[in-house]
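What follows draws every value from the coordinates through simple rules; no lab data is involved. This is a predicted model, so every value here is computed, not measured. Cβ atoms are built from the backbone, for glycine too; each structure is taken alone.
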Structure I
Amino acid sequence: MSCVAFFLAFATTATDKLFIFRTGAQQWLIYSGGADGARTVLSVIAGSMITVAGVVFSITIVVLSLASSQFGPRLIKNFMNVRANKIVMGTFVSTFIYGILVLRTVDSGPEERFVPSLSITIAILMALLSLGVLIYFIHSVSESIRAENIIARVRDDLDRAVDRIFPQKLFQGEDSRHNLIKRDYHIPKECDREVCQVRSQSSGYLQAVDNEALMQIAVEENLLMHLGYRPGDFITQNSVLVVVWPGNKVDDELSGKINAVFILGPERTLEQDVEFAISQLAEIAVRALSPGINDPFTAITCIDWLGAVLCRLANRKMPSSHRYDGQNRLRVICKPFTFEGMVEAAFNMIRQNSGAIPAVSIHLLESIATVADQAHRKEDRKALLRQADMVIHGGKDRLSADNDRKDLEERYQKAVKALNEPTARITATADNP
């Protein structure tokens, strides 16, 4: 936007010199005054815009500090990526640049007088636009720090990550045993003896894996590779990144190619790491439960949305850990995401930090019962039941009121009943297709 303002200033002043000023068409424009008035108008516009830009930057820093302390430092990236905030800052800075560049062209000398009326008119229009943008910015900032809107923004990122990483949906009543492709894994017997360990050349969080490039390397070199990490894991330098068979084909060049497939960075990202967004929602809930904030309602809101995400994941096919080439040969054994792992990422931290707040523990069990209605795989229901057992055992030890323990036990029984019902539904579906 600053570059556009730079070139726009030269374009409008050139138009003023060639057409507007020579033909005397200034009277049809918003500004048709003299040189002194032009300098005053442009000076006021430029000065006020740089002042407001400073205020906008200050407000943004305050919002980022508030979001970091109350909702977690990992959410700062969500604020920085909001395009509306960038447009607001760009509007004020570009208006300032435009006003300064037009101001230098105003000439009131005795021999030659030039007033860029068109350029000043555009500067006035830009100032009026900036005023509207300022009003919008004040409203946008006040809305952006509301917990509900922050949770909604993280939820949208999580929904997109689920659709990108788990695009395939389960059919109604489909169980995991129908989800597996009947293939021979073709793992050689001598694989454990004739392998080579490719070690990481750097440290950092595994942000993404170029799966196509990895498969291409495996096919071209006729390799079988076993990955020890998945996106979101932290990798230390010289740790075993990939185990390759046959090991005699691995040299320094091939090791470098394999390392280049793994993208490491200083932080986790949403590109291939769906648990990261789940952890962001869980972090908001945990901070809301801290003694300094003590906001169980925000934690309950996070639990509701985590339950909604787990319902979507329960209806998606989990990718297999074994990857095959076009000739149906096993090439890559990876470490995939599991529904159990995502349930633990969603509920473990909240359950461990809920303390003696019965409303949060009760809502955890209610959310588990809701997810149970969508869980068709036996291993998924087993993971949910394990989480419900930990909630009830921890809650009974922490709650002192008998009525609270009774309510917790009632919700637990409902969750267990919901987890047992899908078995009967799946059996009925299989018997009566």
Structure II
Amino acid sequence: MNPTTYLSKCESELSGHFARIDSMADRRLMGIVEAYRKVGLTNSDLCGSTGYGLGDSSRDKLEEVYSIVFGGESALVRPQIASGTHALACVLFGLSRPGDRIVSITGTPYETLQEVIGIRQSVGSLSEFGVSYAQTDWRADGPKDFDLLAPPTKIVMIQRSPGYKTGRPVTIDNIGEWVEVIRKAGSEAAIMVDNCYCEFCSEKEPCHAGADLSVGSLIKNPGGGLAFTGGYVVGKSDLISRIATRVTAPGIGAEVGATWGFMLDAFRGLFAAPSLSSSALKGALLWAKCFAGLGFEVNPKHDEEHADVVVSIKLDSRELFMAFGKAIQEVSPIASGATPVPFDQGGYDAPVMLAGGGFISGGTSDLSCDGLDKPPYWVYVQGGANMNHIRLGILNVLSSFERMGFFGA
């Protein structure tokens, strides 16, 4: 069986899964349309503000839309938030004070957040301001270490997507169960969810399940591949007000922040987000199906719940690892002639291979992959603005493996 026939066979066997994802995307899009209708979105709201951005009614509408769609009381959606890590840092600095403690219940957080917290030494980290940190992991063994929920814990942190770890992503059901456990334990800590890569992959979002805050980046799912920059924080109004003082400054908070050149892409990107996320989600199932069928270990499997748009594939060979990245790069719209070369990046214990070239620099809405250049050579694939490009990516990887003699479908 050649790669094209094999890919078609795998895709046809996923038709039932794809239909369910499309149905969910329809409902999520309807929720966005209803939110736009509720705020009375007009063409004049697409222009944005300049200078300080005082009295920016279009910004107010965007943030109200996010609060509706993501199930919060209030929201901050700003181009001044540079990344998901920046948004998370604003939350942590906005809510914690010297003597407080931050607790992760999903193990060690993503590498870029480790320096914010001070797990790894970094100038300006929370540890320098007397904020301590502890962690446990509820994903595999369930709730435990309840003593960590007691004061001085001020923030309980949940990271949904596992990052460069092989664990499964945290589902909305997981969040709902954990929130109930935390509250029954008597903890009044703010429950913050890192929602990156997970938006629109489920019927609901973390705040619908009881989380106090949901945090993410617009150059991932909610930007729909159209937002050039930005991040969001959605949740309880009193917490959002405190976080706003770290997005801007104390005494200013949410009042300022110009949006010129941002609003059209933010509104249009959110409108496109359910479609883009559903394509990436279907793509994740197709990657998992194809490569599991060839004998590779994949996580999650195609018939397991996918709570984010990432699928990890264990290649067990540096030759395959490098070929995989090159095949993805070859079908990228930007820098398709480049060869991905692993490089030393701060915070990682091995060189990082990054492949893909989308229209938003660093965004993960377009098809891309990355991984650590060390055994057992896990590669993490995400994104895909449409199924046509995802199919092209899978086919190019399979064809590359066939030329190397590793395709045995």
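Worth pointing out:
- Top of I, II by distance in nm of label points 7 Å out along Cα→Cβ at positions 11 and 59, largest first: II
- Rg and Dmax of the Cα atoms in Å, for residues 235-298 alone derived as 20.1, 58 - corresponding label from I, II: II
- Comparing mean count of other Cβ atoms within 10 Å over residues 35-42 across structures I, II, the highest figure is found for I.
- Structure from which 57, 33, 19 was derived, semi-axes √(5λ) of the Cα gyration tensor in Å, options I, II: I
- Structure responsible for -20500, with helix-only ellipticity at 222 nm (-39500 (n - 2.57) for each DSSP H run of 4 or more, over all residues; to 500) calculated and labels I, II on offer: I
- Comparison of I, II by relative contact order in percent (Cα under 8 Å, 6 or more apart) - largest value held by: II
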